[in-house]
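Following are the structures in question.
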Structure 1
């Protein structure tokens, strides 16, 4: 497969695929005699793994670790589960933080008359000591 074909099959851009190769996240594809990248089923699997892991909130470094784990026949599912559990904990913390922000914003919006006067409970709350 050439880069256009693999991009279409994975839903990734050619630019992203080249970046993943450059950063060593996926294995280096073979080159044709003319110098064009030639991707295999292994690359398709690696790129799908990276795409899905990124969509689940994993960083590129974490995606690289998953690709390495996928190639390691000695891996333990407990290692993979621990990484996923860590990410789940991070996401749950972010959700709680966003819920706190949402509550604060709702309170401000409901307390402010939003009229032409200068009195503003939002500014008052933001500037109180």
Structure 2
């Protein structure tokens, strides 16, 4: 069912301010930066072994990440679990009583199909299912 930790999402106020720590201090390779307009985010991916770090900068005060930062500050936002057959995983979680924030997958950063579980169902951790094709 779950193949690996695909990435760890970290909420930041500014990619320009946050990236030097990851690239210059930790020496992690920057894989790229993209905007995810549907989520009102600018996203930077960094490689760390088989896993990636995903830095999330809100580009609108209305984005969920902007509201997260306002309420909790910068820091760990979510853990993304790499899966196959994402719709089957969503259905399975719902059958097991887990509240899903997404009943069907949506397009996420890096071309992945994603769906989030509600933290009230997961011990207050925001988990994301992430399916990458090809």
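If helix-only ellipticity at 222 nm (-39500 (n - 2.57) for each DSSP H run of 4 or more, over all residues; to 500) computes to -21500, which of 1, 2 did it come from? It traces back to 1. Work out the source of 0.90 here, i.e. which of 1, 2 gives that when FRET efficiency 1/(1 + (r/R0)^6) of positions 37 and 117 (r between Cβ atoms, R0 = 35 Å, to 0.05) is computed. It was calculated from structure 2. Set 1, 2, criterion distance in nm of label points 7 Å out along Cα→Cβ at positions 61 and 77: the highest-scoring structure is 1. I have 2, 9, 14, 14, 11, 9, 7, 6, 6, 7, 6, 4, 3, 1, 0 for P(r) over Cα pairs in 5 Å bins from 0, in percent, calculated from one of the structures 1, 2. Which structure is it? For P(r) over Cα pairs in 5 Å bins from 0, in percent, the value 2, 9, 14, 14, 11, 9, 7, 6, 6, 7, 6, 4, 3, 1, 0 is produced by structure 1. Suppose relative contact order in percent (Cα under 8 Å, 6 or more apart) works out to 25; of 1, 2, which structure was it derived from? Derived from 2, not from the others.
Tell me which of 1, 2 gives 11.2 when you compute Kirkwood radius over Cα pairs in Å, for residues 5-44 alone. Only one of 1, 2 returns 11.2 for Kirkwood radius over Cα pairs in Å, for residues 5-44 alone, namely 2.
Given a value of 15.5 for mean count of other Cβ atoms within 10 Å over residues 85-92, point me to the structure among 1, 2 it was derived from.
Only one of 1, 2 returns 15.5 for mean count of other Cβ atoms within 10 Å over residues 85-92, namely 2.
Just so you know, all these numbers are worked out from the coordinates, no wet-lab data involved. Just so it is clear, the model here is predicted, and its values are computed rather than measured. Cβ atoms are built from the backbone, for glycine too; each structure is taken alone.
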